[in-house]
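A.B. asks: Before anything else, here is the set of structures, which you'll find just below.
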Structure 1
Amino acid sequence: MDHHTRTREEFTRQAAAFDVAPVVTDADLTARFLDAARADSATDVLDLACGPGIVTAALAKVAGTVVAFDLTPGMLARAEGRCRAAGLTNVSFRQGDAASLPFADGTFDCVVTRLSIHHFTDPAVVLAEIRRVTRPGGRLVLGDIVASEDEEEAGLHNAIETLRDPSHVRMLPASELTALVGQAGFTIVEQTTWEQPRGFDEWAAIVDDPARSAPIRTVVASLARAGISAGIALAADGDALSFVHRWLLITAERER
């Protein structure tokens, strides 16, 4: 199975749970992206890998136009439903591959992408496409979970994530992600980091595959009880398993 097919299958199954997951719908998280975008009625925005359209809808309330773009039709359908229910008429919906965007050079004033980079087999190609469709001086708002700077910890973290969701490719260390943004032709103007506490059960439930969750729980519990953090503060309190996801939100401008 190729990566695009695997990703579509995974997110078709996950769409319903992802759409309502508190860690995704959190208003404070959405506000971070909205504040960083600084969109107004003259701003044309691309929400790349828009998922169920939570950020899309928030942007559409202040931007001139928003294009919601995603690989998975099921996610786009949820994004469209959310925007239509809110009475938003300045949003269009496009399905396709982030590595080959169907837009002309310099189409957008701002590109926003959330929780997408770790699903791309070649993030540098996607970032080059983002730069191409962004106007000179335009803005990139990129937020993703990052891995430890320690290679062994990062490898273990990514192995756990891939066992849960095989469309996962690799969460990058912050240093690597910022370097890729710079190499793509963007100047970083602001970086924000924070930790998001996660419980194993809510994290596992989003992929909607109990047959996967049980063996992963055994592995994660053994690691936590052995004091192995995987760079994400794995912890066990009785049967309750927890960890943290470390976010990096990058605001950058396309070099002229």
Structure 2
Amino acid sequence: MGTARRPAEADRLERERVWHDERFAHAPGRGPTLSSFTAGLTMEALRRVYAHVKTASAGKSVLDYGCSMGEASLLLSSYGAASVEGIDLSPVAVSQAEAAARAKSVNNVSFQVMNAESLEFADDAFDIVFGIGIIHHLNVDKACGEIARVLKPGGFAVFLEPLGHNPFINAVRRATPGSRTEDEHPLRLEDLDACSRHFGRVELEFVNFLTLLAAPLIGVPGRERLRALLNGADKRVLRLMPFLGRYAWNVVVRLESPRSPAPGTT
């Protein structure tokens, strides 16, 4: 008999785990990164995604979906969450998150190594699911199904994710292959159709459109002032011409009204 072949899904998860373990261990030699090119442009996007949970998380149970080294989990705790569970595929990330929580004596946060596409939590376990840059690493349909399952009926999920429509930022991605895993896929709007199969309400807020014009000006005096001006222009342009939103760098995705899985699909 021949040796059984590992399923492609298992290989994908293993590649993701290895890449992120190396990243969180600060392995050198990855070459230029996308974050170095877009340094400083993420702040507005982060501000907007955190605005969804800053007051809503008080007294609630929160899942930090793809917790990395625990920064978001600790911030959610500081907002008054009753409990925060952080999960990540990378044991290195989870170990560092646990150390960060101990260092700050935060007792209502816990972390586990877990596959985000197959959550080990009971149905209706969380009021809020929160994540930054995680869905585009996953099978979107599987992820949304699991998120809907663990959310309470009145709960919501919110994510900040990169989009894959802008040819300029896609060119930067191709020039900086060390900044991403082999299997991740910046989301296209059709990828987000999977969200509607699992949630009755899907809201998209596009972030970083014109602000990308400031990205090449690393180290140039006045870059931050230009970025602030372009950020204001972003809001006006995307309000007047929402069809341009697909060309933004990021999207804030808010999911509400989780649907029960169809019979026979669990």
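A.B. asks: Of the structures labelled 1, 2, one was used to calculate semi-axes √(5λ) of the Cα gyration tensor in Å, for residues 92-163 alone, giving 28, 13, 10. Name it.
C.D. replies: 1
A.B. asks: Taking mean projected area of the Cα convex hull in nm² as the quantity of interest, name the structure among 1, 2 where it is greatest.
C.D. replies: Structure 2 comes out on top.
A.B. asks: Same structure again: For which of 1, 2 does distance in nm of label points 7 Å out along Cα→Cβ at positions 12 and 156, calculated from the coordinates, equal 3.6? Could you put the intermediate results ahead of the total?
C.D. replies: Details: 1: 3.6; 2: 2.9.
Only one of 1, 2 returns 3.6 for distance in nm of label points 7 Å out along Cα→Cβ at positions 12 and 156, namely 1.
A.B. asks: Out of 1, 2, which one gives -13000 for helix-only ellipticity at 222 nm (-39500 (n - 2.57) for each DSSP H run of 4 or more, over all residues; to 500) as computed from the coordinates? Before the final figure, lay out the partial values.
C.D. replies: Working: 1: -13000; 2: -10500.
Here the read-out was taken from 1.
A.B. asks: I would also like to ask the following. Can you tell which of 1, 2 yields 22, 17, 16 when semi-axes √(5λ) of the Cα gyration tensor in Å, for residues 44-171 alone is derived from it?
C.D. replies: The structure behind it is 2.
A.B. asks: Which one of 1, 2 has Rg and Dmax of the Cα atoms in Å, for residues 100-211 alone, as calculated from the coordinates, equal to 15.6, 48?
C.D. replies: Values: 1: 15.6, 48; 2: 16.1, 45.
Derived from 1, not from the others.
A.B. asks: Given a value of 3.4 for distance in nm of label points 7 Å out along Cα→Cβ at positions 108 and 140, point me to the structure among 1, 2 it was derived from.
C.D. replies: Label of the source structure: 2.
Each value in this text was obtained by applying a stated rule to the coordinates, not by laboratory testing. Quick caveat, the model's predicted, so the values are computed rather than measured. Cβ atoms are built from the backbone, for glycine too; each structure is taken alone.
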